1. Assign the value 50, calculated as percent of Cα pairs over 20 Å apart, to the correct structure from 1, 2.
2. One of 1, 2 was used to compute relative contact order in percent (Cα under 8 Å, 6 or more apart), and the answer was 22. Which one was it?
3. Which structure, out of 1, 2, was helix-only ellipticity at 222 nm (-39500 (n - 2.57) for each DSSP H run of 4 or more, over all residues; to 500) derived from, given a value of -7500?
4. Thinking of 1, 2, which structure, once semi-axes √(5λ) of the Cα gyration tensor in Å, for residues 19-106 alone is computed, gives back 24, 16, 11?
5. If you rank structures 1, 2 by FRET efficiency 1/(1 + (r/R0)^6) of positions 123 and 155 (r between Cβ atoms, R0 = 30 Å, to 0.05), which sits at the top with the largest value?
6. When FRET efficiency 1/(1 + (r/R0)^6) of positions 83 and 131 (r between Cβ atoms, R0 = 35 Å, to 0.05) is computed for each of 1, 2, which one produces 0.90?
7. If you rank structures 1, 2 by distance in nm of label points 7 Å out along Cα→Cβ at positions 11 and 43, which sits at the top with the largest value?
8. Taking mean count of other Cβ atoms within 10 Å over residues 27-34 from the coordinates of each of 1, 2, which one would give 20.0?
Structure 1
Amino acid sequence: MAGLLLTRILIDGSILTALVSTAAVLMLHLNPRIALSDYPEDVKAAVPPRTKQEFRQGLALSIPMLIVGVTIPLYSAWLVRLQAGVLTYGMAFAIFFGEYFLASMFDLIVLDLGMFFTWTPKFLVLPGTEGMSGYKDWRPHLKAQLTMGNAILIVASALLALIPTFLY
């Protein structure tokens, strides 16, 4: 049973990670200000707040990512139910948390620490904020991801795991 869960988490979690990460990078490439709330404090202070249009763009791009983020773990849970013949709440929680944790750690290590803080491509740098120290300070994001970010993963996984537990 553990092997089946781990297989689903790794395969489907990798698909989830690839889809959400690709969408996030494309969104940042199109208009990095959509993600202004995720930028370092000194950068946020140096630029005007997001416009209503930027907020709407972020919402329009977030809704499909949210749908993908719920659908893929639900599909994983359904496959486990088919293959194992049973799906407990604990199994459903493990699937949701495992897939979300995989995506979260990819986001932290590859996108945030690798791309944003180490490489910092020009398309991520907001006009007028070139050279600001916040672009190279990885500690606030690491702290947020490993504290509040993981708490959100646990709560979201606990709530969403109820769906397949009662549906399947």
Structure 2
Amino acid sequence: MRRVNSNERVRIAFTLNGKKLAAEAEPRMLLSDFLRQSLGATGTHVGCEHGVCGSCTVLIDGVAQRSCLTLAVQAEGRDVRTVESLAAPDGKLNALQAAFRANHALQCGFCTPGILMSFTDFLARNPRPSEAEIRDVLSGHLCRCTGYANIVAAIKEASGSARP
């Protein structure tokens, strides 16, 4: 393993939202900062910078991860997806996004990208969750606006768990 000076920039090659790319970052740069500042993926929000609020959640190799707790160099060779990857190229919202819109599950929207990414992962593994399971995953996200009821309703609708 090659030792790197903390001031030296490192080339990172990975896939971002389906596109292979390479960019440079300092070894200690956080993935959240790298995505936002170096690559312009500003849909990834930074709230607490301690992994508590969930706003910075992205998918790394399909698994929800806090990008403020991940170094950019850890993305080397990986597949990273941000909230920008969810809608179709023509801008059409995916089912989860559409359910959030229909259920008024966002207000200021700051926490929404992280919640959408966490539930993209979760619903891929558990497509028909109970309300308790939804609330358990949601407990890893802080929202200061909604009170969570509409978020739960949206996730239930998107997963088909809502009762008619």
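Bear in mind these aren't lab numbers, they're just calculated from the coordinates by the rules spelled out. Nothing here was measured: the structure is a model prediction, and the numbers come from that model. Cβ atoms are built from the backbone, for glycine too; each structure is taken alone.
1. The value was obtained from structure 2.
2. Structure 2 accounts for this read-out.
3. The value was obtained from structure 2.
4. Answer by label: 2.
5. 2
6. Details: 1: 0.10; 2: 0.90.
For FRET efficiency 1/(1 + (r/R0)^6) of positions 83 and 131 (r between Cβ atoms, R0 = 35 Å, to 0.05), the value 0.90 is produced by structure 2.
7. Details: 1: 3.7; 2: 2.8.
Comparing 1, 2, the top value of distance in nm of label points 7 Å out along Cα→Cβ at positions 11 and 43 belongs to 1.
8. Working: 1: 17.0; 2: 20.0.
Structure of origin is 2.
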